[in-house]
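What follows are several structures.
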Structure 1
Amino acid sequence: MAFSKYCFLLSMIITVSLSSSNMCLGSRYFFDTPAAPPPAIPTFPKVTLPPLPSVPILPQVTLPPLPTLPSLPTLPTTILPTLPTLPPLPITPLSTIPTTIPSIPTIPTSP
C-alpha cells in the first residue's frame, strides 16, 4: 500500500516537471522580446470657467426672549407602610455525599 502511494507521488512529480518545461520556454521567449513603448497620453484643452457670483448677505433674524419657567411646587413626603416580617425558613440538613464507589457488575460471557 505504501509503495503504491510513493509510486503515484513520483509519477505526479515527473508529470509536473515535464509539463512545466513549455511554460519555462514561453517565459524565456517573452523575456527576449523588446518592451513596447508606453502609449502617448493626449492632452486636453483648458476650459475657462466664468467667475462665481457673490453670495448675498441675508438679514439677521431677532429671536424673542425665552420665557421664564415657574418653579414647581414641592411634593409632600409620603409615609411608607411598615412591612410585616417573614418567619425564618427552616434549616434543612444537607444530604451527605457517598464516599465509596459502587462495584461494577460483571459482564456475562457466552460459553
Structure 2
Amino acid sequence: GPSPMELVLLGTGGCSAYDVVHILEKGRQAVEDCVVELDADRAEKEPRVFTRIHMHFIVKGRALSHDKVRRAIELSIEKYCSATAMMAKTATVTHDFEVVDTAAK
C-alpha cells in the first residue's frame, strides 16, 4: 500500500480536486469529473519533506469554460485548499490542466 507520505500527497490532490469541482458547480459549470495526477520530489535528508509538487488536473464536463476551470484551480491552490497551503511551506507547487469536453463525443 501507499506510504504515509504518499497518503499525505494523495490527500492534497483530493483536497484540490474537491475544491475545483465545488467551485465549478457553484459557477453552474457542467463538471462531471476531476482527476489530479501528482508528481513530487522529497528532500534527500531527514525530515524528507516534499520539496516539489506538480499537480496536473484533468477536468471533464460538458462545454466547460476553459477560463473558469483555470480560475477554479487557481482559487483552490492559492486560497481554499488548506492541504496545498501546508505543503507549499516546504515545496514548490506547480500545476497545469486539461479540459475534456464530454459533449463532443
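Things to note:
- Structure (1, 2) behind the derived value 5.1 of mean count of other Cβ atoms within 10 Å over residues 45-52: 1
- Read-out P(r) over Cα pairs in 5 Å bins from 0, in percent, computed value 2, 13, 24, 22, 15, 11, 7, 3, 1, 0, structure in 1, 2: 2
- Parent structure of the calculated result 0.00, given that FRET efficiency 1/(1 + (r/R0)^6) of positions 53 and 93 (r between Cβ atoms, R0 = 25 Å, to 0.05) is the read-out and 1, 2 the choices: 1
- Structures 1, 2 were shown, and helix-only ellipticity at 222 nm (-39500 (n - 2.57) for each DSSP H run of 4 or more, over all residues; to 500) at -12000 was computed from 2.
- Structure (1, 2) behind the derived value 16.1 of mean count of other Cβ atoms within 10 Å over residues 5-12: 2
Readers should treat all values here as calculations from the given coordinates under stated rules, not as data from a laboratory. Everything numeric here is computed off the predicted structure, so don't read it as measured data. Cβ atoms are built from the backbone, for glycine too; each structure is taken alone.
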